[in-house]
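Trainee: Scrolling down, you'll hit the structures one after another.
Every number here is computed from the coordinates shown, using simple stated rules; none is lab data. Just so we're clear, the structure is a prediction, and the values are computed from it rather than from any experiment. Cβ atoms are built from the backbone, for glycine too; each structure is taken alone.
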Structure I
Amino acid sequence: MSIYRRLTFCQLSAVLCLALFASVGVYASDRFQPVSREELQMTSDPQAPGAEAIILFRQVDRDDSGIGTREDNYLRIKILTEEGRKQADIEIPFFKDVGYNIINIKARTIRPDGSIANFDGKVFEKTIVKAQGFKYMAKTFTLPDVQVGSIIEYYYTLDLDVPTLYDSRWILSNKLYTKHAKFSLKPYMEGGMNVRWSWQSLPPGVGQPKDSGGFIRLEANNIPAFHSEDYMPPEDELKARVDFTYSNEGFEKDPIQYWKKAGKRLNDSMESFVGKRKAMEEALAQIVAPNDPPELKLQKIYARVQQFRNTSFEVEKTEQEKKREKEKEISNVEELWKRGYGNAVQLTWLFLGLVRAAGLEAHGVWVSGRSRYFFHPNSMDVRKLDLNIVLVKVDGKDLYCDPGVPFTPFGLLEWPETGVQGLRLDKDGGTWIQTLLPSSSNSRIERRANLTLSAVSGGLEGKLIITFTGLEAMRRRLDERNEDDAGRKKFLEDQAKEYIPAASDADLENKPDWGGSSAPLVAEYNLKIPGWGAGAGRRVLLPVGIFSATEKRVFDHSDRVFPIYFDFPFEKLDDVTIALPPGWQISSLPPEDNQDSGNAVGYQLKAEGNKQTLHLTRKLRIDVLILDPKYYPALRGFFQIVRKGDEQQVVLLPGGANASN
């Protein structure tokens, strides 16, 4: 068995897009279907009362049988209300990486009277930012003359020049109610390959997928709309879906036996790659000193491996890189060391080989990331173990490392690898372990500001320093790694303004360290917040929650359907000093608020002052990964306390005023 490759970032992007695309529909033909009189006259649907729009028909035809993967998508939507007209703005999300393409986009509007307006405009590309800062590209266009009662329809093809058998699936759920849908898959059956399928959350009345004439097919009616909630688990984990699993060795019925066999194969592959002890000892002599303590050796090895060129995270390939692609595949750590580059899996195994050469106990581990769905061993699909890490025993403690992901701080893992099951490899088939979840103190957003209050305008102006540490820093470095200086500057300026619940201007002054791993990411700004202080008679009211915008509308809804899920524990720390105008006085300060008892969440707010300055400190701490919906009322109540605290005000007396006024 060849090296079991980690999904490259490019491939992960493509995988994510499959799910996103499946949520917007598809059709394989180059001709639109006829529209019925019933569809034109429809004004509502009893299965979706009050809906602004519904999906009349959706079709997904996926073909895994070739060298790559092709998926044709078709969608027909009925516009029912004025609000529903926004469906005319089409966004087809994708990641602009090698091997990925969206082709054959066709669209049209059918007016209420049955006349047709074909789309012949331009398709644009733009960057979209989703919840929690997640970014991707989208093909966008706007359909013409969309009215209440119109029908809009479009189709396109998702074309991948690499196979995606490891993530073949149908996603049935959509943000709109779906009246009728058809799905088909032409499976990959070469080389004795077999396919099986499983499903979850299929709507009532939907039958099981069936094998028919070399295709797997499914028809579904009345698929409920999928409504997103703040901080919920990955959508694919919650939506109605059908998953396909491929195997060229037949299907084992017993999960224990399946993973024992799979673990042995994975271990044999890993040991074959790292088993160059002499070469690793020679390489190690260039990295560490003989008298270095164990953890220092680890840090030096980790830093050296991260210096290697990581081909899994390259987007645009140079001619030299294309030539390298034609070279013989790297088969072991000795070859990798000599070439000076490798993919993410290979670099992590290089780290393992060097650590073992240093005389430390270390184990290879395969885990399944939790950014898109949660792993279940009973699925018996080894391809779901898509990320490799190293477990090192040092000074009596377990240390998890993954130098194969750029910008990952030493001693931490990329957030999708934390708090998940993993298979620790050995010759007997391996052992299931649970990776560590870092505490909130490992990942901070610290905002320190020195501002001056204007006596004339009530505005604040001064210096702001935002420091991102741990996974907060890593996430931003990874997301922005392919941006130029201008793009990164805009990103950080937008971040600063998003924290402030008022119009503001944040001008980045420094050049942050975008290439580091363990070092914090530090951004320094010139900050202006016009009119922050508001006059009230002869007093001025100054809100204390200067950086509270991201908490203002969290968990507004009284009801909750899905579990509450945070990517990772984190802290937000604010330290703000405000210089008051000459002669101004502090009339009253809000009481200190301490809602931190050391449990899963915590909040602290304190306002202090003297004749010259006002000092505000704030801390928000989240130390939980996932909560059952039954705990939602308590969590919602906590955030209501946070909002109430952030909305408190300092009362100031301008020069010449007195307390009796």
Structure II
Amino acid sequence: MSSRAKLTAIAAGGYAILTCLLTWPLALRLQTHLLGSPGGDTGVYVWNLWIFRHEILRHAHLPFSTEHVFAFSGGADFSLHNYTPIAGLLGMPFIAGLGVVGAFNLVLLFFICSSGLATFFLARRLGLGPVAAWIAGAVFMASPVLTGRQTAHLSLVTAAPLPLFLWALLRTLDSQRMRDALATGLLVAVATYCDAYYGIYCLLMGAFLVAWRFGSVSFGSRAHASRAGTRSVDVLIAVVLVIVAWRVVNGGSDITIGALRIKLQTLYNPVFALTCLVAIRGWLTWRPVIGLHDPSRDLGRLTRLGGLSIGVCLALLSPVLVGLALRAANDQLPGTEVFWRSSPRGVDLLAYLVPNPNHPWFGAATSPWFLPNRPDAFPEFVASFSIAAFVVIAVAAWHRALPRLWVAFTGFFVLLSLGPFVHVAGVNTFVVGPWALLRYVPVIGMARSPSRFAIVAALGLALLLAFAIEELWQRRAMPRRAWAAALTAVLAFELLPAPRALYSAAVPDVYNHIIANVGDESGRLLELPTGIRDGTSSIGNFNPATVFFQTRHRRPLIGGYLSRVSRWRRMINQRSPMLRAIFTLSEGRTPSGEWIADARAARETFLRRSCVRFVVLDKNLASPELQAFAVDALHLAPVHEDASYKLFAPVDPPACDPPQRGRRRGVVP
């Protein structure tokens, strides 16, 4: 083996051992337990692996659509779903031997390990030594922002394409070779197939590096600044500051000056005005001029290589793009409107300094720090990194030993992760960040959860830590090995999340009775409560565990949960009198008497179209009213009951006439 291959093998072995430690004791229960609850997003990601293989082997077509969810409206495509086809492809050979849970956990461990190794490659590309580069990869894969995601979001754990994209892009910029450009386009497609957000992050990271490489900023002389202009802006800043202070002291009372009345219900507009005035004041003072810097005339060839990268990426993403085009042609794209004040927030600025919220000793105490009062607050708004790493980075920054590119890169993504309005210690400061504007940019705005930019920020911080270590070793006050051992021990204590809480992946016994009933293979399952759920809204009450259990019984489901669901699908399902009543009862509300009567009258029509042959009632979630309505309106006969579930079958159902794949029914009787 060459020295480079030996170094890579040693680094990979170290990351493999670290992966087992970070997830311990998952390796001992690979086929029976999960790091997240099957009733949460983890169950959906396990289903992603199963449905990928199932659609290829069972239905012999590309696994980018299915009829196993939303069966009432003819199935669904995955063009806007966090589908993770890369994980499905990697897990496909192992499902037969390990089961879907074992394959999922094996893929998860691989992704954790590969994120460290990919960061190692990037750090080595940046000229860092082996030890500093290995620590960068280890800290990135062990960062709380990623270990927290392991409990819910497999797609975001597949972070290896991010540093690999930077590695390929830097090679392309330096070498200007076609093969590096091809690799860059390939990695953008891979990142998108891992998580759609990661494809967008690659665009932003690439734009930042190219702008840094070829952009230039010069500043005018302060002597040329207009004194009259700056004084006018200063006066306006003072006025707005008084208005903000008045609002803070007096609450929501308005300011009346003669016939002028200034409404101050919130601080959004005054602080936005103040931010704009401060920006104008800075521009008047510094007079920045942005230009193009290309002394070697490389931009022309790189533009052609960039076009090649884009072409490769689009070709590889064609299955998803075709799905998007078909959705647009049929007016089935989800309409997610972005509002100025109520769009998703980002992480708290101080969340980066929270001690490891996954730590077995103090994590329970620190995990709620600066998190919003939301069910998905953990891990969605976790941004913790490492206190010890911050200290090392700060010391290197004091010595001005950090490269400006990666300081700016990290700072940019930290700002993006703060969301449209900056929160500090749980308080909305109403100060706008760059995401307040970027979220309106086409394609970029599809990354609707700005808190996830914290993953890219963690990558930047890991690189800064490696640069800091490399520099401080040159100034070491103690032997190098002792320095490395001490820092490694501190980082290991701070970042180690093990032993991890594990969740049973057992499937309730009631589904074995569905498996045993092979008389009607086309029969579908209605699990109550049910509904239509996506990442931003919910109709009814669909339990994500339902799709996880489908990996066992394999029957198509009436409801479903995808990342984004179109208005058309909601409309089609709600036009059904039966589903309209069921969705209402699933939400804990009571439908009108007219809706109840319409649902009972539509029983035959509903069963003919839906092909429902099994109804499972979750006794812990389905209200007595929902249970009574389902048994009465659908004419259900009991089949099996255990401590948590009841299994029913419709009495004398009509013959099935389901909607076909790709055929759109405009009216549901």
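Trainee: When mean count of other Cβ atoms within 10 Å over residues 190-197 is calculated, the result is 24.1; to which of the structures I, II does this value belong?
Mentor: Details: I: 12.8; II: 24.1.
Comparing all candidates, it corresponds to II.
Trainee: For which of I, II does distance in nm of label points 7 Å out along Cα→Cβ at positions 38 and 198, calculated from the coordinates, equal 2.6?
Mentor: Working: I: 3.7; II: 2.6.
Here the read-out was taken from II.
Trainee: Here is a follow-up. Thinking of I, II, which structure, once Cα extents along the principal axes in Å, for residues 118-269 alone is computed, gives back 59, 37, 34? Before the final figure, lay out each step's value.
Mentor: On the way: I: 59, 37, 34; II: 69, 48, 30.
Value 59, 37, 34 for Cα extents along the principal axes in Å, for residues 118-269 alone corresponds to I out of I, II.
Trainee: Upon calculation of relative contact order in percent (Cα under 8 Å, 6 or more apart) from the atomic coordinates, which of the structures I, II produces 18?
Mentor: On the way: I: 10; II: 18.
Clearly, the read-out refers to II.
Trainee: From which structure (I, II) was helix-only ellipticity at 222 nm (-39500 (n - 2.57) for each DSSP H run of 4 or more, over all residues; to 500) calculated, if the value obtained is -17000?
Mentor: On the way: I: -6000; II: -17000.
The correct label is II.
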